[in-house]
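So, here come the structures, one by one.
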Structure I
Amino acid sequence: MAASDYTALTPVLADALPDSGPAELQCFVCETCNVQYAPSATPPPGNCPVCADERQYVPQSGQRWTTLAKLGSGHRNAFQRMEPQLLGIGTEPKSGIGQRALLVSTKEGNLLWDCIALLDGATRDIVTALGGIKAIAISHPHYYSTCVEWSRAFSAPIYIHTKERAWVEAVRPDAIAEHFHFWEGDQQPLFGGLSLWHLGGHFAGAQICHWQAGAGGEGALLVGDIIQINPGCETVGVMRSYPCLIPLSDATVARIQTRMARLPPYRTVYGAFWYQVMKDAGGKIEYSLERYRKWLSIDDPEIA
């Protein structure tokens, strides 16, 4: 998306906030996925566990690490108003996977949905001026990013489904007690008409967020890429791995359909990237999931 498409809230390049580890240690960040790890004197040994998993990848050139401070020297955050109480926050040029976060404003406080690595002084000032952050919720481990930095900066707990606890333990075991709130079951009410819903699929504990006041009061979903909005924004896909093209089973997609059917009403769906906004989404998602299941079972001799 061109820079001209962003609102006037885009800040100038600013120094990143210092990494939050002890003075003699640093919190290293994987360059490929931008997930930040616990403080250490040297980069973590071996490959980033998030990227080494079959759902992500380690580049052919090998594992590379950076820090939040280094990211701040060559990147900035841009802001775009998605609808009156929804603000997108993304980093330019692209960093890591390239997702953007969403800040949802309610009368009871603000939710940061998903996360990006760069938290600089300008971003902190803008978010503070908009009311700060009451809670953070992240769809799945690929977008954990520097969530502990954001949590610490705004005194906001990070909501993660308990089925992803092992991933948090692998990434930020030092921060679990202070910063993470694990929930279990199918639904977790938050505040201001916001609720988290366990969907599974891409990750066992994958979660999405329902925003009752979104889409002019008709309801909106924030889904990351747990449900991937396809180019054109008329259909969606679901996968175990998007970059490595590993599908989900028919039984798993059927469970996703069942869980989607339990959601409160919604009209608009916001994916993980700037262009991913689907209008009149309910029927489109159901059609897409049915199509996916159909092709899992088709044996067409004309194809192979």
Structure II
Amino acid sequence: MTETSARPAAAIYRGMDRAALDAAYNNGAAVADSADWLARWRELSTAVRASPRARLDIPYGSRPRARFDYFPAGAARAPLFVFIHGGYWQRNDKDIFAFLAEGPRAHGIDVAVVGYTLAPDVRLTDIVEEIRQALSVLRDRADEFGFDRDRLFVGGWSAGGHLTAIVSGHPAFRGGLPISGIFDLEPIALNYLNEKLALDASEIATLSPLRVLGDRSPPLRLFVGSDELPELRRQSASYAQAARERGLPVALTVLPARHHYSILDELARPDGAITRALVELIEESARNRG
């Protein structure tokens, strides 16, 4: 063995070389039956989307994926929960996440599941702007859909957790539930995910929720599973700690025996921990409004 071949790969982030950093963010590889989870979600969501009360593929922007599905709970002027799907900004679509509407709707909460254009067709900057546009369109059409525009809450999973946090300054945003989110984009820019994202230094600086914390924030309730990849757990913990140090209303819950996919059961179920947190967030907002 030559001296050159024996040289270890260079560390590029927190002591990890490129191969280790790729593995640190590869949720699909970390959960052996991840494909089965996605197939189950699609099957469940197909049934929810077939409901005669569902309103599907409503455009909020000009691009084909800039659409949302709306699932009413049935009550007039209900609160609205907007869910943003995951897939590292480059995979999946809104259609397989309709199953998550069932938990909130059992508590009288309307649900909108938002789609967005994926990388590499657009930059992350454009995706963030699409989500902001979706919130604006929903707020402006509140009377049409029958929900209370002053009770609009947002949540998302994985990349959707990032998008939830980064748009939390939107004027319609009353509170959020980032689930298994990404809050610092630096490691993303250094691993395999950046082959499609092509993040630049400006996007890392301005679109990383951890790097743009201000002095004000709506309440955020972060969730991550105890069985998730260590980097995913660290991302949520770092953001929650930095926010608390600024006195912001951000809390983190680590859900035991939940991995990156099973954690969404806690939102799909009416008695799930994330569903309960959403109900509490809405009740807390009502008390604060007097």
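Each reported figure results from applying straightforward, stated rules to the coordinates on display, with no laboratory input. None of the values given here were measured: they were computed from a predicted structure. Cβ atoms are built from the backbone, for glycine too; each structure is taken alone.
Worth a mention:
- Rg and Dmax of the Cα atoms in Å derived as 18.8, 64 - corresponding label from I, II: I
- Parent structure of the calculated result 0.9, given that distance in nm of label points 7 Å out along Cα→Cβ at positions 57 and 241 is the read-out and I, II the choices: I
- Per distance in nm of label points 7 Å out along Cα→Cβ at positions 113 and 177, the highest-valued of structures I, II: I
- Value 3.3, calculated as distance in nm of label points 7 Å out along Cα→Cβ at positions 145 and 249, assigned to which of I, II: I
- Relative contact order in percent (Cα under 8 Å, 6 or more apart) derived as 14 - corresponding label from I, II: I
- Which of I, II yields 0.95 [FRET efficiency 1/(1 + (r/R0)^6) of positions 73 and 161 (r between Cβ atoms, R0 = 41 Å, to 0.05), calculated]: II
- Structure (I, II) behind the derived value 0.90 of FRET efficiency 1/(1 + (r/R0)^6) of positions 137 and 265 (r between Cβ atoms, R0 = 30 Å, to 0.05): I
- Comparing FRET efficiency 1/(1 + (r/R0)^6) of positions 25 and 49 (r between Cβ atoms, R0 = 25 Å, to 0.05) across structures I, II, the highest figure is found for I.
- Structure from which -11000 was derived, helix-only ellipticity at 222 nm (-39500 (n - 2.57) for each DSSP H run of 4 or more, over all residues; to 500), options I, II: II
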